[in-house]
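S.K.: Listed after this line are the structures, all set down as structure tokens.
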Structure P
């Protein structure tokens with residue numbers, strides 16, 4: 001009955017509703033690039049930083065740390081709202097829909113500080129060349145192993161690959177920098193993978209910031225990487241869209257933010273992503289009820305929402321360098337970006353290269369990712385674009401039917417098979 005009513009009242013307006021929300025978000029984006037709007041954003045952030053400074057002064061006065069109540073309450077309120085909403089949906093449908101996240105079994109094979117290297121268990125390993133999945137720092141690693149039937153990891157395993165992933169964990173050191181993430185953590189992980197899988201070369205799959213790390217690691221260690229897959233990875237930061245405007249030094253005091261907090265607060269980063277498309281990020285909940293009797297769809301939707309709100313802070317030293325050297329100076333594509341004392345030369349990358357982009361990605365525009373194609377030395381290189389967004393390109397039903405098979409078929413042709 002509910003589905004019939006929804007179909008009768010909703011479907012006639014569905015297309016116009018979609019057009020409306022996209023149009024409003026585009027107007028919002030255009031307005032947010034105007035100096036007046038950017039000054040408003042700056043003023044709001046400055047107010048938050050002034051409050052944080054007051055908390056720090058009170059903490060020093062009383063000789064004890066005080067909680068960052070504003071951001072903490074924001075995070076706790078959001079989490080409660082999301083969980084209560086999910087419970088309501090389960091009650092309406094009459095079944096428990098809260099999904100199990102990160103369902104694929106694995107072994108913890110290496111750990112360093114809070115970084116963990118996981119190796120997924122598999123009944124068959126047809127291909128000898130192992131795959132290391134490197135995700136972003138902002139959200140948790142299990143976006144690629146989200147839930148049952150929504151797991152790219154499981155799809156790789158089913159196709160015979162030996163799969164590892166890095167769980168960055170929650171940073172407890174504000175001084176972590178690119179050198180730590182690329183040289184120490186990924187470097188140690190690759191060394192362990194080569195030993196466990198008995199290989200000299202591996203495949204690295206990098207997603208978003210994880211793709212930046214993967215690119216830099218491959219440029220510094222080209223002999224170790226047989227295949228490099230970059231998904232929604234920013235390379236040319238002069239093409240960063242609205243995020244690039246927000247990162248401008250005239251509107252964003254990154255030094256003061258990190259000096260006061262020590263980290264880029266998870267809640268602040270997450271809400272900046274929401275504000276890129278405020279209408280779509282609100283109206284997406286309407287689509288949740290488009291198929292009220294489709295339990296698998298609802299579980300997938302709820303799993304993704306739980307992941308979206310499972311944020312971690314970003315280490316201050318890394319975040320400063322990300323904003324200053326990449327978003328502002330664009331040094332990675334220009335050739336002046338340093339990790340430690342060594343400049344990163346993208347021309348040293350000679351691996352087989354697959355660049356996966358999404359035409360509706362408002363976080364990493366396609367043009368930013370594609371800039372790498374003319375910089376590498378790779379002879380075997382390919383770009384494939386898909387009609388998805390930054391997150392949906394990894395977990396949506398469409399991605400499962402197109403992006404997943406395409407990337408796996410590409411890998412099969414470039415991975416060494418095990419001897420029978």
Structure Q
């Protein structure tokens with residue numbers, strides 16, 4: 001017989017029994033077998049309660065899931081207990097993760113609150129589930145919408161020092177003053193307005209910024225709870241501008257004036273001769289008048305004497321009445337028009353080695369007080385043309401008109417001349 005199948009002699013068996021490497025593992029194994037036998041025979045079944053189990057909602061392949069409905073609120077905040085029964089050795093080894101507590105959304109076919117049966121599933125068939133507590137739960141389902149609202153500021157109790165004005169608050173921390181509100185459709189549809197509220201409750205002498213909180217209001221002005229609502233802004237602030245108000249005069253301005261022309265000789269009327277301005281107190285204190293955008297004098301004539309212009313306002317200053325356009329009417333009473341030929345056309349900035357000849361300008365219309373215009377002759381009015389960077393050849397160029405010794409007469413319209421440039 002080979003060595004592989006040799007029978008151990010009694011002396012060898014005795015040696016194994018006294019070998020610690022063999023006897024200790026063998027003893028542990030036999031003890032476990034004995035415990036298992038006793039347990040299954042003396043106490044074969046056992047009950048056990050698992051607490052603080054979290055609820056799951058099964059929405060797979062349901063109407064709610066396919067149509068974009070969601071659960072309103074946090075169902076995980078409610079805890080459940082499950083009682084199981086089975087062989088002691090099986091139940092003893094169970095963990096909370098082996099049990100799943102859930103409800104099915106299969107019956108949900110429209111937004112609303114539903115009372116659903118709570119069910120528990122097990123990880124194996126070696127034990128049974130006796131009960132789930134609570135056995136039912138209320139779950140609300142709804143469509144979730146996102147809607148934009150313009151946020152208004154509410155600085156409660158804000159007042160300004162005497163002589164100053166506390167203006168309406170300005171919201172910051174929200175892009176474009178527009179807040180995105182996301183939540184259940186039934187709740188979002190109740191929102192009529194959104195307000196950023198801060199508690200000031202004191203007198204201000206300068207502009208200040210305050211931390212604010214968001215209030216969602218319904219049509220009746222009642223605050224709507226933010227529960228289950230998500231906002232796209234966290235740190236919202238309200239700035240309370242402290243301004244000063246002042247009444248100032250409005251002044252017309254003129255451009256494209258003939259040489260020597262005194263624009264103070266132009267009489268006019270403005271539809272809003274005085275206005276109230278408001279803004280930063282330091283800037284307001286320095287302002288004595290508001291200028292209007294300039295009127296081109298060459299556009300003024302007996303038939304064209306009314307102009308729409310805009311105010312020129314410093315940064316941080318605005319008109320209380322928000323006028324955008326002012327109408328300036330030129331007083332041409334006692335004024336006349338006259339047409340003459342301008343034969344004196346002077347050239348400037350001509351390159352060296354060149355000479356030029358300019359054509360006379362016919363039918364030039366002038367306008368001004370009767371006494372002054374009647375005295376003007378052709379030699380009183382001269383035209384000037386700029387020939388800078390002009391080469392040989394003919395050029396059609398705009399001219400600048402100048403009067404000799406007249407400060408209240410102007411040329412109506414724009415005129416050109418032809419300049420012929422040759423070598424000397």
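No lab work stands behind these numbers, since they all come straight from the coordinates. Note that the structure is a prediction, hence the values are computed from the model and not measured. Cβ atoms are built from the backbone, for glycine too; each structure is taken alone.
S.K.: Out of P, Q, which one gives 3.8 for distance in nm of label points 7 Å out along Cα→Cβ at positions 61 and 237 as computed from the coordinates?
M.R.: Here the read-out was taken from P.
S.K.: State the single structure among P, Q that was used to calculate helix-only ellipticity at 222 nm (-39500 (n - 2.57) for each DSSP H run of 4 or more, over all residues; to 500), giving -14000.
M.R.: Value -14000 for helix-only ellipticity at 222 nm (-39500 (n - 2.57) for each DSSP H run of 4 or more, over all residues; to 500) corresponds to P out of P, Q.
S.K.: Quick check: 6.5 is what I get for distance in nm of label points 7 Å out along Cα→Cβ at positions 213 and 261, calculated from one of P, Q. Which structure matches?
M.R.: This figure was derived from Q.
S.K.: If Rg and Dmax of the Cα atoms in Å, for residues 229-308 alone computes to 17.0, 50, which of P, Q did it come from?
M.R.: Here the read-out was taken from P.
S.K.: Also, quick follow-up: Which of the displayed structures (P, Q) returns the greatest value of relative contact order in percent (Cα under 8 Å, 6 or more apart) on calculation?
M.R.: Values: P: 20; Q: 10.
Once relative contact order in percent (Cα under 8 Å, 6 or more apart) is tallied for P, Q, the winner is P.
S.K.: Figure out for me which of the structures P, Q the number 98, 34, 21 belongs to, where semi-axes √(5λ) of the Cα gyration tensor in Å was derived from the coordinates.
M.R.: Value 98, 34, 21 for semi-axes √(5λ) of the Cα gyration tensor in Å corresponds to Q out of P, Q.
S.K.: Starting from the value 1.00: which structure in P, Q was FRET efficiency 1/(1 + (r/R0)^6) of positions 117 and 181 (r between Cβ atoms, R0 = 25 Å, to 0.05) calculated from?
M.R.: Derived from P, not from the others.
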